[in-house]
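Next up, some structures in structure tokens.
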Structure 1
Amino acid sequence: MRRVAKSEGVSPEFIRKGVERGNIVIPKNRLRRISGICGIGAGLRTKVNANIGTSRDSSSVSGELKKMRLAIDCGSDTIMDLSTGKGLCPTRRAILKNCSVPLGTVPIYETVVAQFEKGGAVKDIPADDFISVLDRQARDGVDFFTIHAGVTGKTLKALRDHPRVLGIVSRGGAFLAEWMTENGRENPFFENFDKVIDIARNFDITLSLGDGLRPGSIVDATDPAQITELVALGSLRKRAMKRGVQVIIEGPGHVPINQIETNVLLEKIVCGGAPFYILGPLVTDAAPGYDHITAAIGGALAASKGADFLCYVTPAEHLRLPTLEDVKDGVVASRIAAHAADIAKGVKGALEQDMKMSRARGDRDWNKQFDLALEGSKPREYRKSSKPSDNDVCTMCGEYCSMRISEKCFGRRA
């Protein structure tokens, strides 16, 4: 708490009270030592998460480690390992060993992949396996889990009663829906939530209650299935909080701009002010290849209205596993959105950075501008490639530089 307070410029007591109320979390497994501890929640900088992980088509652990290091270098506050390729346990342990920030996972992925590797099907997974995987990953040192405990019989009924354009777009949610439907049983995470709480409490793991029924199309946003699940998550959060377990609530998804504020306010009311962790939200479905932009637009608005934690979206979203360049673009876009929101929320230090940048621009102090930038390599490259005739100006305006003309009229700024 003291380390988080120092990095945020607030008092330790502010952090302690936030954790006690449940509107601030500090994801950190008690078995792990990490240098990049962070707090997530009310009154703190909006945080950014980057997803990495292998797939069946690409199982290069070294490649995912490069993405992880790049994401952290670009300012990602946390990492999530979403691996579904071969050798999940060795992959996770390699990532944990090299990760200097909080690491999250979606444990159901390991449960399902292990079953497929045995030649089985989702419906054949023993209910106890969903829980035993949590314990194994907890002992490895995972700092926060995405648990889709809100995909219940009641929420699936809401989905059937109110069909969507795109039914379930969450992998974890889809796996659970298949298991429940094929077996005629309730969600094992929901039925055994006390066991989930026990594991989280024993290792001080933060539970990120997943939105397995998040909308995957803007026309499905804020529908009965999504809201029914949100209410379930609010109830589960109360149970976890009573046992001293930290909780994040995950949110949509694909949401049109005019519904974003409503979604944030609903989460804060229904879930008692718990930190809100959102994927995007993507504000249009019509921009494949540019979804880091659609997500940044939605993320900036959502965070300005109170969301606390942005999951990055890369240009490769919906299309392929992201490359190193995709990861960089995704992290930078989300950091821009987070910073813009922090200015609107009045987060300490956010506006000061922009003031310093404005002064550096007025002085045409290029190196200072690069140092102050949220990401400095691209502006350095642009400046270096432009070759202006006069180092005091850029090649856009040249001798017609408005700031230099203004100085002639009014003198240099105070």
Structure 2
Amino acid sequence: MGKLSQVIHEFWDRGVPELKPRRFDRRLTANDLVNDIVGIRRCGKTYLMFCLMREVAEPRSAIYVNFEDRRLSPLSPGVLDDLLDFILEEELLSKFKRVSLFLDEIQNVPGWERFARNLHDEYRGRIKVFVSGSNASLLSEDYGRLLTGRHLTITLFPLSFPEYLDFQGFRFEKDTLLVQRKRALLVKHFRGYLEHGGFPEAVLGRSPAELLRQYYSDIVVRDVTTRARLRKERGVVEAVAQYVITNAASLLSLRRVTAFLNSTGVKITVPTVGYYLRLLEDSFVVFGVSGYSHRVKDQLRYPRKYYCVDNGLRNAVSFRVSADTGRLCENLAAVELRRRGKEVYYWKDAEQHEVDFVVREGLAVAELIQVCADPSDPVIMKRELRALAKAGEELRCRRLRVLTQDFEQEKVLALRGRRTRVKFQPLWKWLIESQIPR
């Protein structure tokens, strides 16, 4: 227990570092469940744990352990038993009403799921457990089975736009949208967010692109190739990742990806591309959106649209020859919908009319969303409205929205014999809707 005790005491002596406040799901502090915090490496999971410590724990009633700390290697299941022994030997349960455990990158410890369940069952209300991981393997079938009804999962993303504004020291006030200078500064921050993304250290640093490329390398090495024992295949994995990230917001079939890579001299098969894509999704680098259909069989047959979890990461590692503003806006909207927990699809018909996002709630389609950076051209406007009209008719949805770079207007369509409004709204305004005074 010596190394573990040393790590804990050193953290206690240092204390929780100074923090910029991070907005978080209040469910994390309002339950006695095991709380899982998952998300891409460096998105702020540890930072969030520190924020939670200040919310829920008295000094020295919180224990933080990072299981990627080399001093604890090699890890064995016994390290968690040592952790419980430490709590008992230090008599923390008699000193404090509740002890809070913050266990970072816990998936590195074999058998941690059973330990978490046993601790929850025996010490519920006395020991509160927070765990984090940078890979979806944290949420394995074994974990779900062992902790059924005992855990709550929160997926953390890089900074939202309101959080980005917090980090920039921008205060949203009642007159922000009315005063030209303040509105212009807000839009300037949005352009920075659109281009550079929301990884916390990249937002605060001076060389975000360089830092993001290092993040990307670490993710490919630690969370994909090493975890899947594919170190010799690192170059191939990176080729798959770069192609998919570069083509974020495009329809991609496994055959198309395979054919392109083969044409560049990368020898790979369709099943292997599918496997590597699953690994990248498990590491939260990308996520896929399926085509909408009432039949699951059709959804599986359609090609998927892939999005990158952060625009800054996408720009740092992709091959670009233009500003690509339209795709960046769509990618940002996709991430925000995922952050809001929405069930999302895309829609496309036989005549090639396409709607970027079909938002479903329960059994019904709640909203249709197009993303078009600049719809002011009459030809583009007609195309976007026609696609929304077609989808609205077929899916019986009358809530229609077009997210733009800075274009704001309302149009009216005749949909199923009724006048239906189409709201053209700047993407930055949609991202901060909850901040705008009513």
Structure 3
Amino acid sequence: MKNVDTDMERSVLASMILSPEYIPNIVHSIAESDFYSPKHKEIYRAIVKMSDNRREINIVTLNAETGSKYPVDVATLTDVVPSGKNWAYYADRVKKLAQLRAFADLAEGFKDVTVENIGEKLNAFSSNATMIAQSIGGTVKSARDFIIPMIESIEEAVRRKTEYSGYDTGLPSLNDVVDGLQSEYIIIGARASIGKTALGINLARALVRKGVKVGIFSLEMSGKALMLRMLSDICNLQAGMMKNGLLRDDGFKKISTKGLEMADWPLYLVDDTRGEFDKIIAKTRYMVRVLGVQVIIIDHASLMKFRDRRLQRYEQFSEMSNELQNLQRELGIPIVVMAQLGRDAEGKRPTIADLRESGAFEQDADQIWILHRERAQSADETSIPTELIVAKNRNGACGKVDLYFQPQFIRFVDKARER
């Protein structure tokens, strides 16, 4: 059979017998499921059990442990290699062949792809392929596996010379609470027309100005409309006046100058998914792996459409939230999702429970931010007090941030440092 090398499997087992000191390394590198031969699986399991019980491992004791089911195989194991010093080569070969078999099985399962299910199949294929790459053997990590990347991240922070471990959100008071935008799964909840999109734009603007690559899924408005909002913000010009052309010459000059600056921002917009969840997942992987995008913003959750419409809506949300959580872990970047609060949140200070389909978000999200403000009483209001409540922070502090919402520029500013 293709993708099988039983001699390599025997070499791994022989290494475990001849050099028991390497057994912890081998167990860390490959699992029982990585062996193709059933008898090799059983012999591997027996050796690991004997090692765990600190029993002597040799041909005689191993034969007894396996109930003398494979006397010839056990007796000839140590004939294949002189010692266990090359265990890493043998183990790596066995692991890669196991991955190859798993990948071939995966490909076989996708022969029924059609025009109708291509999106769903591509998403499942990408997800399962990543699982194959990450999950076969070696699932237990040592302190070294964590400390080396940690040192590298600290080194990167020193190079950036910022006072926060995450990305600068552009809102210093928010940075103080959450230590910058972390590489986590973050939900931002608000009632309709309170400013979810505006906050997303604020975050994106602050990030891209620092050279951080940002991808935005705009499910509610066109990319053109979103960029107009952003241009209004950085030019300090009302979006309505810009659309109507009611500008003085210096206003248009400012738009031209700032617009050309924006054209060079590392910002990527997707406004054509029609909310199809599989497209969002697939395009996220593309933007991160091919374009090098470092932060993903999705606006907003209520407009996402799950592949299986037969499920109840809360079940769809649960599945999508779980997949987004797994995607964030897979890609290791911040994924920020805007979410709508239910109608019951009107007229009161909202909580996590007011998030639509809150069960899924509450369980999966690493952080949940909730925007709260009173609705504008007059079109003349230019700075509306707003609270940003960090209601959940799995790895840090919760708290409240005081902001002002400036509707004429569709932006938030830090109350403590209002410009």
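From which structure (1, 2, 3) was percent of Cα pairs over 43 Å apart calculated, if the value obtained is 31?
Structure of origin is 3.
In terms of Cα Rg over 2.2 N^0.38 Å, for residues 32-279 alone, which of structures 1, 2, 3 is highest? Top value of Cα Rg over 2.2 N^0.38 Å, for residues 32-279 alone goes to structure 3.
No value in this document is a laboratory result; all are computed from the given coordinates. Bear in mind the structure is a predicted one, so any value in this text is a computation, not a measurement.
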